[in-house]
Structure 1
Amino acid sequence: MRYILITNDDGICADGLVRLARAAAAFGDVWVVAPDGERSAASHRITLHKEIFVKPCDFPVEGVHAFACSGSPADCVRVGCLGLMPQRPDVLLSGINRGYNAGTDLQYSATAGAAFEGAFQGIPSIAFSEGFKGLHEVTDLYLEGMLEEAMQVRPGNGRIWNINFPECPKEECRGIWRGAGTADTSFYSDHYTMERMEDGTLKFHVKGEKGVPAKEGTDLWALKEKYVSVGFVNNVGRSNEDGGEEK
């Protein structure tokens with residue numbers, strides 16, 4: 001029996017989590033340990049100085065063991081691996097995140113952070129993400145095949161497998177781009193607006209804008225070109241050494 005642990009950073013009720021668990025159920029015994037609310041941009045944060053509460057919950061996929069966790073996505077992985085499951089999982093799946101996790105966004109992503117925690121625990125770990133708008137055609141077309149492949153692959157060396165599905169009609173998807181790079185630091189241009197409040201407090205609000213076009217061969221470029229972006233990642237700025245390949 002293959003044991004599969006699934007988490008996310010959008011919360012236990014997220015549609016992407018349910019769809020991933022439903023697809024994964026064909027490959028083994030699925031355990032979901034996910035945050036009890038949204039934890040986006042929590043990166044690899046873990047809880048050290050207070051208790052973590054885990055509560056069984058109903059889940060819309062039959063046969064899945066599901067638990068809501070008060071901690072971060074990385075906490076969910078640690079609780080699942082080190083205390084909750086009857087044995088250590090054979091694979092960790094994180095997602096499906098609502099919004100791409102590509103480029104330098106990976107350093108903030110709690111979807112990726114959970115996968116990195118799984119890799120740290122010696123478990124093959126895969127992060128899945130898609131667009132914000134709710135168009136799942138490409139994800140639905142490729143998810144089962146990517147899961148089947150992922151079950152056979154061991155990223156090794158603390159790396160994770162990062163998979164992003166483009167948000168476009170399935171007829172427009174150009175296939176899979178493998179070995180996509182991950183850190184295109186020139187793509188985003190962020191700045192803050194500042195407001196001074198009556199008590200002297202300064203209030204800042206981040207404004208993000210796209211910068212120069214994504215570099216060819218990167219994961220951001222692959223998504224823009226309507227490929228499924230697949231790459232091994234061990235930290236921002238390093239990716240699979242095999243380079244990009246169209247299929």
Structure 2
Amino acid sequence: MVYVVMVVLLLGVCLFLYMLKEAYKNNIEYHEMKFSNFPSSFGSVSIFFISDVHKRKISDEIIHEVSGKADIVIIGGDLVEKGVSFERVKDNIRKLKKLGPVYFVWGNNDYETDFRKLDAILLEEGVKVLANTAVTFESKDGDKLCLLGVDALNQDRDRLDLALLDAGDEGFKILASHFPEITEKIYREHNINLVLSGHTHGGQIHILGYSPYEKGKVKKLDNTTLLISNGYGTTGVPLRLGAPAQCHVITLKNG
């Protein structure tokens with residue numbers, strides 16, 4: 001009986017350590033996405049996408065590996081949560097700025113902090129907040145690439161219509177939204193080619209393969225292509241099982 005208890009305890013400790021390791025991994029997922037309507041005049045465009053940082057310090061290992069590989073950086077919400085110091089937030093932002101211009105969309109946990117102070121820090125650090133707005137990049141041939149961002153869905157702050165109005169009718173459109181459910185509000189005529197999202201943590205902990213949320217993945221939908229990230233940090237317990245921490249380098253091309 002004592003032997004059985006010891007084995008169970010040992011297995012429990014091993015599982016705990018494995019889940020802790022999964023939570024603090026620095027996985028970078030590389031995606032090459034080809035779209036027939038991506039403007040060839042841009043050549044290729046690479047995006048570093050990271051969401052749900054929460055309490056984590058962004059590893060220098062990530063910055064070193066991605067350096068020189070990204071044209072822009074998108075933070076997909078939940079950069080912070082209650083109890084995280086704004087000094088850590090500043091450090092994380094400054095690391096990401098080494099990779100390229102940084103864009104940000106709001107997540108639910110960002111609003112659970114002093115969000116006005118967070119907004120001020122983002123402004124001071126030169127981060128462009130996409131709150132129902134868009135930015136447009138233009139190639140030398142006059143082709144356009146539009147990056148749209150919507151505010152937090154859980155507080156009914158999202159106004160996709162305003163972001164689309166800001167983007168205009170022309171251009172290849174990428175939408176950043178903390179919540180993947182934004183796809184339920186997208187119509188084919190919006191011509192949004194790619195949605196980048198997080199929030200679900202990929203389920204974070206899967207017991208016998210089950211979790212309330214599916215693992216992060218790229219999904220081809222009728223109205224768009226959706227990337228859901230497992231996210232970089234955790235919420236609640238700092239543990240993961242079946243959905244390891246991740247961030248992404250997404251390279252867009254014509255094809």
- [ ] For mean count of other Cβ atoms within 10 Å over residues 167-174, find whichever of 1, 2 sits highest and give me its label.
- [x] 2
- [ ] Work out mean count of other Cβ atoms within 10 Å over residues 159-166 for each of structures 1, 2, then name the structure with the largest result.
- [x] 1
TODO: Taking relative contact order in percent (Cα under 8 Å, 6 or more apart) as the quantity of interest, name the structure among 1, 2 where it is greatest.
DONE: 2
TODO: Tell me which of 1, 2 gives 1.00 when you compute FRET efficiency 1/(1 + (r/R0)^6) of positions 23 and 127 (r between Cβ atoms, R0 = 30 Å, to 0.05).
DONE: 1
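No value in this document is a laboratory result; all are computed from the given coordinates. Computed from a predicted structure; not experimentally measured. Cβ atoms are built from the backbone, for glycine too; each structure is taken alone.
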